[in-house]
1. One of I, II was used to compute mean projected area of the Cα convex hull in nm², and the result was 21.9. Which label is that?
2. Relative contact order in percent (Cα under 8 Å, 6 or more apart) was computed and gave 15; which structure, I, II, did it come from?
3. Which of I, II yields 0 for helix-only ellipticity at 222 nm (-39500 (n - 2.57) for each DSSP H run of 4 or more, over all residues; to 500), as computed?
4. Out of I, II, which structure matches 1.00 when FRET efficiency 1/(1 + (r/R0)^6) of positions 97 and 129 (r between Cβ atoms, R0 = 25 Å, to 0.05) is calculated?
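Every read-out reported here was derived from the displayed coordinates using simple, explicitly stated rules and does not represent laboratory data. Predicted, not measured: the structure shown is a model, and the values here were computed from it. Cβ atoms are built from the backbone, for glycine too; each structure is taken alone.
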Structure I
Amino acid sequence: MAALEKISVQIRTGNREGGGTDGDIYIGICGREFFLDSRRSSTDDFERNSDRTYILGSGSNVRNGINNDPRSPYKLFTENLPLTPAYIRFAPEGNNDNWNLESVTVIVNDGEAQFQALGGSDNLWLGRLSGLYCYLFRNIIG
């Protein structure tokens, strides 16, 4: 079994009025959920027209990287990726907190697997009154 060593998550927030959020964003993959937030306290994540890449595991750049690591304490394996859905989950601060997700690209182990949603002219408004999840689709590589 190949261990899941690194998850790279690129998230683009739409350039639309009110598109940014101070709510929390999570990724679910391989049967676990991980918190996405920059380790740098000066970074205001998920603001309008932002494009950031979050790394979980090897080379981590997320806050609380020890508990948001696919290598421990519950080790994940690439063979299990197809067994559970992959998704982005939005946890808004209130009923009026909405977030415009423009695109998501997830790369596992530097290219062993890839997941995507949206892109191009697509976008999705997430919030308590519009839905909190965006499921990702696996790209077939090779």
Structure II
Amino acid sequence: MNAQLQNARNSHNQNIQLKKDGVISTADFETTETQLRTAEANVLSAEANIESSKESVKAAEFNAASAQASVKEARKNLARTSIYAPANGIVSLLNVEKGERIVGTLQMIGTEILRIANMNTMEVQVDISKNDVLRVHLGDDAGIEVDAFR
């Protein structure tokens, strides 16, 4: 850009003397003058683009630093997060897998992660045939096997 500007200046300066001497026409003189003004505008535009690019780089650096701070804060929050079961028991239903996102904020009800069953106080519904129902009494012991649980 600067070389083109210098070339346009040199050409125009030569044409100033040629115009005074009457060697070139007014149209030729004005053409070199326009070329000089165009080259000057191009240089100014390029300099403005460079400054704009520098500011864009600074903005990107600030955005990157902000994102790094957000990641750092999220890691701290994760390290402080613990999930406790409200009761002892065996996991009877698992709704999420490791790594899945869940919702749990003050404004929204949390996502059900899993269900815990207390195997000491479970209610079981069973079908008893008509022939066996007469032999079943309140308080009788029964053995229950569930295929889904150990």
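1. Computing mean projected area of the Cα convex hull in nm² on every structure in I, II gives 21.9 only for II.
2. It must be structure II, since only it matches.
3. I
4. Among I, II, the structure yielding 1.00 for FRET efficiency 1/(1 + (r/R0)^6) of positions 97 and 129 (r between Cβ atoms, R0 = 25 Å, to 0.05) is I.
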